[in-house]
Structure formats: C-alpha cells, structure tokens
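So, here come the structures, one by one.
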Structure I
Amino acid sequence: MKPGLRLEQGPQLAVPLIFFLTAPLFLIAAGLHASLNGPEWTASRWSSATLALTHLIALGYLALVMFGALTQMAPVVAGAPLPRVVGSSRYGYGFFVAGIPLLSWGLASGQGTALWCGAWHAPSAS
C-alpha cells in the first residue's frame with residue numbers, strides 16, 4: 001500500500017456539509033446579538049452580553065466548522081473510515097445546535113436553567 005491520503009475513506013458529503021451550512025447562521029445570530037445590545041457588549045469583557053457573543057462565535061461558528069472539517073478529514077488522513085459516522089455526527093450536531101443557543105441565552109440573561117442546559121448539551125456532542 002502506498003502512503004498518502006485515502007480519499008475514498010471520506011464520508012458522504014452530507015456529513016460535514018450540515019456543519020458548514022449551519023455555522024454562518026451562528027455568525028448572523030452573533031451579529032444580531034451585538035446590534036441589539038448596543039454598546040453593552042463593549043463595556044467589559046466579563047459582561048453577560050460579551051460572554052454570550054463570544055460563545056456564539058467560538059462555539060457556534062468556529063467549533064461547528066472544526067467538527068465538520070474533522071469528520072471530513074480524519075478518515076482520509078487516517079486511511080480508515082469512522083465507525084457510524086452518519087449517526088454519530090447527527091447526534092453531535094443535534095446537541096451542539098441545541099446547546100449553543102441555550103448556553104448563550106443563559107449567559108446573556110442570567111437564566112440558570114438555560115445556562116445549565118446549554119452547558120450540558122454542548123460538551124455532550126464532543
């Protein structure tokens with residue numbers, strides 16, 4: 001066997017594509033959050049609006065793009081397919097998409113229940 005990338009080991013396109021298509025929606029949500037909160041999110045790096053905005057960008061955009069790229073590239077680089085990649089990626093995607101808005105809302109509003117639910121959902125995906 002020749003060393004190199006094994007492109008045939010990659011998952012079907014729908015697996016990483018859902019992560020890539022959803023990530024910009026969190027950037028839009030972050031922009032809406034920033035515009036609705038006015039100068040509050042620039043007042044302090046520890047303000048609730050700033051923390052919510054940071055998590056929308058970091059988890060909502062960056063983490064979703066990284067997980068999408070990981071599901072696409074890991075099997076190609078390793079040369080072996082990921083077991084149950086479709087089911088596990090949908091499971092992780094569902095928890096991330098449910099947990100990130102809850103976490104951000106909990107940080108922005110101080111709602112303990114939303115913060116706890118969001119913090120529980122987002123790490124469950126990894």
Structure II
Amino acid sequence: MEQVKDYGEYLLDFDYEERNRMKIGLNELIELLVKGEVQFIDIRFKEEYEAWHFPFAKNIPLNELPKRYHELDRNKLVVTACPHYDRAIMGRIFLVTKGFHARYLVHGLLGLADFLRGDNARDVLALLEGKYGQ
C-alpha cells in the first residue's frame with residue numbers, strides 16, 4: 001500500500017471500494033488469525049485491556065499509536081478493534097495514512113466476545129494454539 005501523505009488526501013481518494021475495504025467481519029478475522037496473516041490490535045486504554053482481553057490481541061492504546069506504530073509489521077494486515085468501532089476507525093485511518101494495510105473490526109470487541117462463547121471459543125482457541133504467544 002502506498003503511503004498517503006495526509007488525511008485530506010485520504011478523504012479525497014475515498015470511494016465505495018475503500019468503504020468496503022476498510023471493514024473486516026468476524027469470520028474473515030478468525031480465518032486470517034488462524035493463518036497468521038493478521039496483527040490484531042486492541043486500541044483500548046491499558047486499564048480496559050487489563051480488565052479483559054483476548055490472548056491473540058496486542059494492546060497499543062489509540063493515544064500511544066503515533067509513538068508505537070513502528071512496532072507493527074508493514075507486510076501484514078493490521079486489524080484495529082475497540083468495544084464498538086469508533087476508536088478502531090480512528091486508529092485504522094491513522095495507520096493507513098502511515099502506509100499500512102489496515103482494517104477495523106466492524107463487530108467490535110463486544111461482538112467478538114459474544115461470538116467466542118461455548119463451542120466457538122473452544123474451537124477458535126484450539127485453532128490458534130501455539131500462535132500469538134499462547
């Protein structure tokens with residue numbers, strides 16, 4: 001992905017294709033996590049992350065992202081997430097303007113938590129065993 005020079009340029013280039021490209025759903029996220037093709041970034045504040053989080057998520061709070069985005073691999077898709085999606089969208093746009101291929105989780109972390117109950121939790125964690133520091 002080419003580096004976008006600024007937010008204004010990003011907006012001028014925004015179209016229906018980009019509107020679809022910016023989003024990722026639960027099934028596609030899980031598939032990419034299993035393949036090891038995605039960096040899942042929880043951009044909530046540290047205290048929120050410490051209260052509850054997913055073992056396959058890396059916490060880079062939104063307000064730290066400008067100083068820590070260098071920790072991310074530019075060759076892998078980055079998916080940003082927060083409880084709903086407001087901060088995730090902000091983080092995603094920041095990363096795109098820095099030249100990353102980034103998307104945001106449309107269902108948010110609450111939707112992911114709802115999805116990962118019972119059999120789904122067992123099955124997904126089994127597929128991710130040995131990955132993401134587990």
From which structure (I, II) was FRET efficiency 1/(1 + (r/R0)^6) of positions 39 and 79 (r between Cβ atoms, R0 = 25 Å, to 0.05) calculated, if the value obtained is 1.00? II
Quick check on the output: -12500 is helix-only ellipticity at 222 nm (-39500 (n - 2.57) for each DSSP H run of 4 or more, over all residues; to 500), derived from one of I, II. Which one produced it? II
Mean projected area of the Cα convex hull in nm² from the coordinates reads 8.5; which among I, II: I
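Since every read-out is calculated from the coordinates, none of them should be taken as a lab result. A quick note: this is a predicted structure, and the numbers were derived from the prediction, not measured. Cβ atoms are built from the backbone, for glycine too; each structure is taken alone.
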